[in-house]
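Heads up, there are several structures right after this.
No value in this document is a laboratory result; all are computed from the given coordinates. Keep in mind that this is a model prediction, so the values were computed, not measured. Cβ atoms are built from the backbone, for glycine too; each structure is taken alone.
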Structure I
Amino acid sequence: MNNIETLKQTAANAEEMARNIWLAGLGAYGKGYEEVKGRLETLSADSNKLFGELVAKGEKIEAEGKAKVAEVKTQVTAKADVEARVEAVRTKLGLNADDTDQKIEELNAKIDALTAAVAALAAKPATKTAAKKA
């Protein structure tokens, strides 16, 4: 029976060894799970923190952008007001670019008419002088 006892002992040892291997596998799985869970929690916390930082940075940039847009809008409005005033003054003074060409043509026509009138007047005394000499 010595052989049977040895066989029983070997079977018990094998069973114990199989159980230990099984438990070691479960332990490795549990340890891996805990490690991954810890990393995920850390990653989640880090990503939440990063997300919060990005939101804060976005809010700051948005505020700066709105301020810049308001500033540019104010400058454009002021420039438009100044340009409107300048245009009104130019209109009152008759210096509009649209009217300038027309006014130059009118002045040229008047100068031509005056030149012709002066030439006609200059010719009349010459005719009278010539008539007196004859």
Structure II
Amino acid sequence: MPVKNVFEYAVIRVVPRVEREEFINVGVILFCKTEKFLQCIIEVDDARIEAFSSGLDITEVKSNLHAFTEITKGNPTCGSIAVLDEASRFRWLTATRSTVVQASKVHPGLTNDCEKTLKRLFAEMVA
């Protein structure tokens, strides 16, 4: 029987008007300490975001989401946060904030295949 590892994930959201607390799910980030796994999948549907909030600068949102992805990967050109260990980057990226790009609360689970679980969660929560 395959060993199941504890993982944590959060849904990545675009919140066009923070004061309204309305959002569109655009991605998922998954962390597994045992596997030293930290990855995210982010996909922006321009038309959906435009329909939801016509005044939002989609180019700026995509730039912020790109930075999120690069920090997840540990790209050292993205500053001091990006060079932290996986757990620290995950905690920093999923911390509560009032910005256009936010993460949901963190949820736990068990998996024996982090990448497959990330893809499944993305399909369920975003696609």
From I, II, which structure was distance in nm of label points 7 Å out along Cα→Cβ at positions 18 and 34 = 3.7 calculated on?
II
Thinking of I, II, which structure, once helix-only ellipticity at 222 nm (-39500 (n - 2.57) for each DSSP H run of 4 or more, over all residues; to 500) is computed, gives back -10000?
II
Which of I, II yields 10.5 [mean count of other Cβ atoms within 10 Å over residues 82-89, calculated]:
I
Thinking of I, II, which structure, once Kirkwood radius over Cα pairs in Å is computed, gives back 27.2?
I
